[in-house]
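Values quoted throughout were computed directly from the atomic coordinates according to the rules given, and no laboratory measurement underlies them. What you see is a predicted model; the values in this text were computed from it and never measured. Cβ atoms are built from the backbone, for glycine too; each structure is taken alone.
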Structure P
Amino acid sequence: MKISLLGYMGAGKSSLGQSLALKLDLPFIDLDEQIAAKAGQSVSELILNKGEIYFRQLEREVLLNCLQLPAFVLALGGGTPCYFDNMEKLNANSTSFYLEKSIGDLFEILQKDRRERPLIAHLEDDDLKEFIAKHLFERRNFYEQAIFKVSQKQKDPNERLETIMTYLK
């Protein structure tokens, strides 16, 4: 079984992905961690040192390698579905889930841990909310191409996990 989780940063892709992988006895893969391991530096350092275009090309290469594995739960970066034909490849080679969250919920989550996220660490609250809203507007069309969607109305991680399990039956 191959499962890909996509959505905006803070949507719970990594935490839910780890729980799902454990429940299904599948390997868990964090795409950003795989990219960092291949590059020998963190994603933020990579973008700073080599630029976003280089990063997106490396991300694509690592993604395609991951999709060749026999089974996994894969947590994508927030922007991964938006480049090249990544969504087409994801849907052809895995069961994709869009972990939807509202702007308000994402703001609450990211406001607390923005220092750990270089893309938003410098933003004040008003700018952060606008940043999230703009990105979601730009990315929603890609996210909505996922095979399944876990609604933003489901806030409890266990409920979200059970929803995914139901879709997989």
Structure Q
Amino acid sequence: MPKRDSKPVNYIAKDALLGRNVKVWHFVYIGSKSRVGDNVVIGSLTHIDYDVKIGNNSRIEGSVYIPPLTVIGKNVFIGPAAVLTNDPYPPSKRLIGVVIGDNAVIGARAVVKAGVRIGKNSVVAMGAVVTKDVPDNTVVVGVPARPAYSRAEYDSRRRRWET
């Protein structure tokens, strides 16, 4: 029986820039010219393609796909198996990234269409399919995603849940 290497294998491009205190779990890919801010956590099996920007204090759970040209703000949470896209008419020669504002939350298994902007302090519910821009401070749910309530209401519900 061949001996297995006990080290997890990650690929981080030589020209990718990682900030201070970045935690990268197992089997992660970080592509060329990507920039990851300070205090970022990247979960196992996550693929961060080339030319991606991730702000400080963000958390990306496992099995997330982040395509080229994506910009993620500070203090963003992206749940497990979320998929961002960058080609509205695949396979085309023209790509456009997703932009996620500061303090946004993207739920597990959410899908975000190429070119969409997720506003600051907004929440995309788990399993939502986002095909249009999401305004600041808005919670969207469903397929296709539609506004459901405000971030203030979300935070209130979260506080009640936690107590």
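A few remarks follow.
- Of the structures P, Q, the one that 3.7 was derived from, the read-out being distance in nm of label points 7 Å out along Cα→Cβ at positions 22 and 150: Q
- Source structure (of P, Q) for P(r) over Cα pairs in 10 Å bins from 0, in percent, for residues 46-141 alone, computed value 13, 40, 36, 11, 0: P
- Comparison of P, Q by distance in nm of label points 7 Å out along Cα→Cβ at positions 30 and 94 - largest value held by: Q
- Source structure (of P, Q) for FRET efficiency 1/(1 + (r/R0)^6) of positions 38 and 126 (r between Cβ atoms, R0 = 35 Å, to 0.05), computed value 0.80: Q
- Taking distance in nm of label points 7 Å out along Cα→Cβ at positions 70 and 102 as the criterion, the top-ranked structure out of P, Q is P, with the highest value.
- Taking volume of the Cα convex hull per residue in Å³ as the criterion, the top structure among P, Q is Q, with the largest value.
- Looking across P, Q, the calculation of helix-only ellipticity at 222 nm (-39500 (n - 2.57) for each DSSP H run of 4 or more, over all residues; to 500) that yields -17500 traces back to P.
- If distance in nm of label points 7 Å out along Cα→Cβ at positions 118 and 134 is computed and equals 2.0, the structure in P, Q: P
- Structure from which 32 was derived, relative contact order in percent (Cα under 8 Å, 6 or more apart), options P, Q: P
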